[in-house]
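So, here's a batch of structures to check.
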Structure P
Amino acid sequence: MARQIFVNLPVRDIARTRAFFGALGFSFNDQFSNDKALCMPIGEGGYVMLLAEPFFQGFTKKPVADATKSSEVLVALSCESVAEVDAMVAKALGAGGRAPVERKDHGFMVQHGFEDPDGHQWEVFWMDPATVSAQG
């Protein structure tokens, strides 16, 4: 059986979070979404659970990190092209996000990223498939 991954992130405002990621073209599984949580599929077997902070806190005894002040995780998403990397960052900036780092072109890979309204840092990247299979 293939494993699935669910990355859980605390958010302050479910409606704002839905609007932000919806503007980037993401959809939500309404079967697992409500006023406390959003289930955002990101690929086969991969999901991001965006949980209202009080609901998130119920899963841990540790304090919830303020992602606007410290990094608790870097979420990296692959893209199918350089154009998709650039478009996703542009959409994020247009929807109220910010770019915490400059775009990097390494020749075989392009990296850029954005911060969502809660300060979570998302890295988006494209890697040349020929380079990946040559190292495989």
Structure Q
Amino acid sequence: MSIIDRLFGTFEETLHEDWHKLTEEAQIQEIIQSSYEKPVVIFKHSTRCGTSSMAKHSLETAWDFQNTELDFYYLDLIVFRSVSNKVAETFKVVHHSPQILLIKDGEAVYDTSHHNISIGTLRKALEEN
């Protein structure tokens, strides 16, 4: 990715095919409602952070979830900072980047950040919650 792409916003982040983009605060209420039927994961990603890019890559390459197991939302917290702030406020978590939240029955039952983000830690959190 070139510096021109970063400066002028022409870079479009590619996502795993099962991920939904979280771009509006109103989606948070949808996430809360759907979390009563199946767990929801929110991945807060900073496109300017190498650690965040490594976490995203780790999740995508090891992805082994079925659509029936959970819904997965991707949040570009650089572009959608107000949405990121609303996520932290709504689910009562301290903001980190990168960060992953597991939402069940309307609440964040697990969150972790940085190098602790992996499919393994997410699977364990799902089993425990």
Relative contact order in percent (Cα under 8 Å, 6 or more apart) - structure with the largest value, from P, Q = Q
task = Can you spot which of P, Q the value -11000 was calculated from, given it is helix-only ellipticity at 222 nm (-39500 (n - 2.57) for each DSSP H run of 4 or more, over all residues; to 500)?
result = Q
ask   = Can you say which of P, Q returns 23, 17, 13 when semi-axes √(5λ) of the Cα gyration tensor in Å is computed?
value = Q
remark   = Matching 2.0 (distance in nm of label points 7 Å out along Cα→Cβ at positions 37 and 53, computed) against labels P, Q points to structure P
ask   = Once distance in nm of label points 7 Å out along Cα→Cβ at positions 29 and 77 is calculated for every structure in P, Q, which label goes with the largest value?
value = Q
task = Supply the structure label, taken from P, Q, corresponding to semi-axes √(5λ) of the Cα gyration tensor in Å, for residues 21-68 alone with the calculated value 22, 12, 11.
result = P
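Here, each number is a calculation from the coordinates, and none is a lab measurement. All figures in this text were calculated on a predicted structure; none of them were measured in a lab. Cβ atoms are built from the backbone, for glycine too; each structure is taken alone.
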